[in-house]
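Scrolling down, you'll hit the structures one after another.
Each value in this text was obtained by applying a stated rule to the coordinates, not by laboratory testing. These numbers come from a predicted model, not from an experiment.
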Structure I
Amino acid sequence: MNRLNKNFLTKLYNKGFSIQEIADKLKINYHTLKYYFGKYKIPRRSWSEATYVKRNPNGDPFKIKKKLNQKEVELKGLGLGLFWGEGCHTNRFEVKLGNTDPMLIKKFIEFLERICGVKRKKLRFQLQIFSDVNPKEAFNFWLNNLKVPVFQFTKTIVTPSRGKGTYKKKCKYGVLTASCHNTKLKKALDEMLRKYWSKSAFGLEGL
């Protein structure tokens, strides 16, 4: 078999191998292989696409569910609403949502798991507290409520307290941020929101 035929090279490239890795695998010169890629007009990945493939060699670590029952339709609507109102929309690399209410965080996790097909082990959590909050007490509060392993929590952020005010009662255990680092998932959720709001301003139509 001609190892430099278009189909064979394309298959290896689509599996996530870089041109250099394919050249090493076939024991040929990098520039020779690059010439054949140009000759066959095999589409090249961008830097960000190459990084994504390296991080996810088995494909996307999520799968958005298409066929939903009534409860799942409601969960999808709720999850999108939470992401719209409480999520971070400036970071295009990850899905991120923060709140002081553990029930809200748990419902968003349920949305990510059941509707988006994200495995819980892929999630990361970060706690942000004021300096006059007991860090151990706050951490244990979230740990016990979410029932996730300690290693999924990143370093706690401590912010100087604001002095007197109602914030202390509202933020007794700090703000917990749940995140999933995946560019494609973030893009998919943004697109779902756009479709939802373009089709219906009320109710759950278009979900």
Structure II
Amino acid sequence: MSIESYVINDVKIQDISQSIAHFQTLFNELTLSHIPIKEKNKFIGCIAENDIRCFEANKKLTDYRYAIEYFSTHPEEHWLDCYTAFAKNNANIIPVVTKNTQTYLGYIELHDILDMFYNTSFLHEPGAIIIIEKGIKDYSFSEICQIVESGQNKILGAIVNKLSNDTAQITIKLSPEGINEILQNFRRYNYKIISSHQEDAFLENLKDRSKYLDKYLNI
């Protein structure tokens, strides 16, 4: 899904020749983390409120050109790519510009992207969460889908949430039926189950055997 319909243009792009006092006043009136900047009618980046607060009010932004950060997106960009840009730049807005001419079109806000994420089946639909782990070279999403769907279940979403050393950790959300069978199927395919589940008969069996062994050794 592209972000085109979420572009807001109620904040005008500001020229780099403006005074620091002008930007300080703007930030007093807005709740934005950054303001888009232009030079010779071309978008050149953003200035952060945290930086503006540290600058001398009687100077111009041209005196602090080094503080301008370049980040932007395009109307055709997928919202997930924008989500990454928000996190990377510690911003609550991302300017939207045309690809070829870098013409400023407006901006998108973080809360709109979060709303889009919330409305995905991964968060919005009720279901069960399973966290699994396997070697980076050994797992595949086609195999994961096959394991889940072989138990007459449906995947509502999946995220690779951790890559460390040679292993990948994947969070899966699926419809809640037949969780125990799916957990056992993952183990048969050498996936390690990281999350805990009341339905997990495998762990219950291990606990029972451990108790039996302790009782036997204490005889």
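Tabulated values for the structure
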| quantity | calculated |
| --- | --- |
| Structures I, II, by relative contact order in percent (Cα under 8 Å, 6 or more apart): label with the highest value | I |
| Entry that produces 1.11 once Rg/Rh (Cα atoms, Kirkwood Rh) is calculated, selected from I, II | I |
| At a computed -10000 (helix-only ellipticity at 222 nm (-39500 (n - 2.57) for each DSSP H run of 4 or more, over all residues; to 500)), which of I, II | II |
